[in-house]
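Engineer: Please find the structures below.
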Structure P
Amino acid sequence: MTVMEQRGAYRPSPPPAWQPRTDPTPLLPDTTPYRVLGTEAAAKADPALLRRLYAELVRGRRYNAQATALTKQGRLAVYPSSTGQEACEVAAALVLQEQDWLFPSYRDTLAAVARGVDPVQALTLLRGDWHTGYDPHAHRVAPLCTPLATQLPHAVGLAHAARLKGDDVVALALVGDGGTSEGDFHEALNFAAVWQAPVVFLVQNNGFAISVPLAKQTAAPSLAHKAVGYGMPGRLVDGNDAAAVHEVLADAVARARAGGGPTLVEAITYRLDAHTNADDATRYREDAEVETWREHDPILLLERELTARGLIDEDGIRAARDDAEAFAADLRTRMNQDPHLDPMDLFAHVYAEPTPQLREQQALLRAELEAEAELAAEPEGGAR
């Protein structure tokens, strides 16, 4: 008998009375995305919260449109629009308490703005200016993360450290469906579950990782099902239903705060705009698909609910739009002002204590700038 035949004949039996370490049933997500708007659950939703969500969605849509226009004017180097995904962005910002932390991806500038970051500062990185553009600690918003999913282990580390210190802090990390294909996603969820870290993962599944559809990324029934493999609950929610996203995230945050550990939430949404201003989305999706999703627009869904319940009228809708226009006008005015750039800022905020190499480079650059200034100050035709 050959070695391969010997291997083929070997059939290991399971251990006696083997049982799974944890019953997976409570961890499984619903088979359909959870919804509130247009269902009986909507009657229980707080009217004040619904109005707040609506105002933020309208402002967020106008913010996306203005930022996109700024790229065409050369005021931004690139802008990854979250048009169509505003419900996820706004809900993520509003469920957090002041001491909690938000960990955004590059597409989540709206979430940062809804959390309180100045919109000009939120766009500074995309403008090509220095560093993050805002003080992460002041706002409890981590730097916008361009590499896919690398912010997830950071969120777990911060949440775990906060728990060890006894601090009442929850971290909420945002990631796209493409980010779930990265190793950082696996590592973050595995560590979070083992440590029972107070962290919530929100996957905004907008259907495409740039041009790659979800079906070519995973064969899982849903991305929320991946939670079971790590030993945490998975939740599936309609990502365009602002009330539903807020409720599901609020439950997950409360669970984490109470010591229940992490939760993976998958929000089914859609990116109405291209991946960025440099992308041609017509090469990988049909216009008819986009138009179908426009009928499930998060603003439209919430506006219908508010109108049907008599919670908003034409004056209220107009007021929300006027506020959004004023917000966009202020952003446009300030973004059209050329920033004053100091080359020495290259060395600020890299480390809390500059390294010897940084100090050496800083000295070299300062000497070059001083030499250029002296040269420019010399009279025309002077000695050179």
Structure Q
Amino acid sequence: MDTVFTYDRYVTGKSFIGRRAEQEQLADLLTRGANVVVYEPPKTGKTSLLRETFIGMRSSGGDFRTVDLSLMSVRTVEAFAVRLASSLIGLFASTPEEIQALCGRHLGGGLRFDPESYARGGDFLSVDGSLTDAGLRAALNLPYRLAADFSGKLFVCVFEFQNILLVDDPDHVLQIFEETVRKAPKGPCSWVWIGSMVNAMKDIFEERRYFYKMVTRVALEPISVKEIENHVTKGFLVSGKVIEKELIRDVCAKLRCNIYYMNHFAAICDGLSRGYITAPVVEESMLSLIAMHEPRFMAVMNGLTNFQVFLLRAILDGETKFSSSEVIARYGLNSSANVVRLKDALAKKEIVSFLPGGGALILDPLFEYWVRKYFFGMS
């Protein structure tokens, strides 16, 4: 059944709410030929922002091409180069002959056109033996060379970019990538690096400081309670239903205005109600939402050591000085050295992001609500 509360795919147009400042910032950066990085937890609207921005730029007369590639399944540098080059050449060539011609003109270092892979669909390049540094450089230079060949701007959108850390010797790959971007001509091509593993992306761009002064981060601010109120209220009116704004505000507080969870919750409410949406319907919808995600949350908690669980409890209690003797003693964290290891473990598992000034943020708001209420039994 169709619903105005879309949560299973990215949204544009009337379904896109909030994030106007981010949209303007992203459009301005790309128009000026800048490289952009966007990293936020899963289901926070990164793809929706990108798509809505491109629609707005086109409606304003922008002339550009975009190419998407996902590194979700990438575990080797060969797979990365093949995925990148195949996606780019596939944007500019439509026949085996055209593909072969572009490969011959712009690629090398082991990368070649593979007719058998082309016949099967998907990535149509392969690597003879192992990929050389020259082959990797050729793949990374490809968007600039194609943009020059065909004129016009090109935006290369790399999703789940943090997976570059999973290849052998990722620092070597990132060093070549950084060198390529630094030497490339400014303007015709922009990279948009998108990641849903916040701490891994921070590791690349903030701690290891790759692409320093060559990239601008577009951070997604929470959508305001007012905008979510209007969105949910209007959505229910489409099907002739009414909900009190106080009930919406209460759910917003529990879900930290996460638009994915709010849409998922509202879609459940829509299916459980016929007219006036009461507090019991809202409560039942929240229980249903939690039930859908609870197995994932239980798996997360089952994968933690006792010490990691103790530190998570300290975070929920609002502690910020985790290495202080008082906090270590109160939560049984053993030692300050152990606290460092525990923080690193929770960050690598993408459960928590530790803030520069102290304290921590649990990345998934529904997980935070569940672990607080159902795991620890806190009020």
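The numbers here are math on the coordinates, done by the rules we state, and not lab data. Here the structure is a predicted model, which means the values were calculated and not measured. Cβ atoms are built from the backbone, for glycine too; each structure is taken alone.
Engineer: Once distance in nm of label points 7 Å out along Cα→Cβ at positions 128 and 328 is calculated for all of P, Q, which comes out largest?
Structural biologist: Once distance in nm of label points 7 Å out along Cα→Cβ at positions 128 and 328 is tallied for P, Q, the winner is Q.
Engineer: Looking just at FRET efficiency 1/(1 + (r/R0)^6) of positions 88 and 312 (r between Cβ atoms, R0 = 25 Å, to 0.05), which of the labels P, Q belongs to the structure with the highest value?
Structural biologist: Numbers: P: 0.70; Q: 0.05.
Structure P gives the largest value of FRET efficiency 1/(1 + (r/R0)^6) of positions 88 and 312 (r between Cβ atoms, R0 = 25 Å, to 0.05) among P, Q.
Engineer: Right, next: Quick check for you: by FRET efficiency 1/(1 + (r/R0)^6) of positions 240 and 368 (r between Cβ atoms, R0 = 30 Å, to 0.05), which of P, Q is greatest?
Structural biologist: Evaluating FRET efficiency 1/(1 + (r/R0)^6) of positions 240 and 368 (r between Cβ atoms, R0 = 30 Å, to 0.05) on every structure, the highest lands on Q.
Engineer: Let me ask something else about it. Quick one: mean count of other Cβ atoms within 10 Å over residues 200-207 came out at 27.1 when computed from one of P, Q, so which one is it?
Structural biologist: Only one of P, Q returns 27.1 for mean count of other Cβ atoms within 10 Å over residues 200-207, namely P.
Engineer: Given a value of 0.25 for FRET efficiency 1/(1 + (r/R0)^6) of positions 208 and 288 (r between Cβ atoms, R0 = 35 Å, to 0.05), calculated from one of P, Q, which structure does it belong to?
Structural biologist: Source structure for this number: Q.
Engineer: Here is a further query. With relative contact order in percent (Cα under 8 Å, 6 or more apart) derived from the coordinates and found to be 18, which of P, Q does the value describe?
Structural biologist: Q
Engineer: Taking volume of the Cα convex hull per residue in Å³, for residues 192-263 alone from the coordinates of each of P, Q, which one would give 110?
Structural biologist: Corresponding structure: Q.
Engineer: With distance in nm of label points 7 Å out along Cα→Cβ at positions 64 and 96 as the yardstick, tell me which of P, Q scores highest.
Structural biologist: On the way: P: 2.0; Q: 3.5.
By distance in nm of label points 7 Å out along Cα→Cβ at positions 64 and 96, the leading structure of P, Q is Q.
Engineer: Assuming -13500 is helix-only ellipticity at 222 nm (-39500 (n - 2.57) for each DSSP H run of 4 or more, over all residues; to 500) as calculated from a single structure, say which of P, Q it is.
Structural biologist: Going label by label, the one that fits is P.
Engineer: Moving to a separate point now. Using Cα Rg over 2.2 N^0.38 Å for the comparison, can you identify which of P, Q gives the largest number? Show your work: numbers first, answer last.
Structural biologist: Working: P: 1.16; Q: 1.12.
Looking at the calculated values, the largest one is P.
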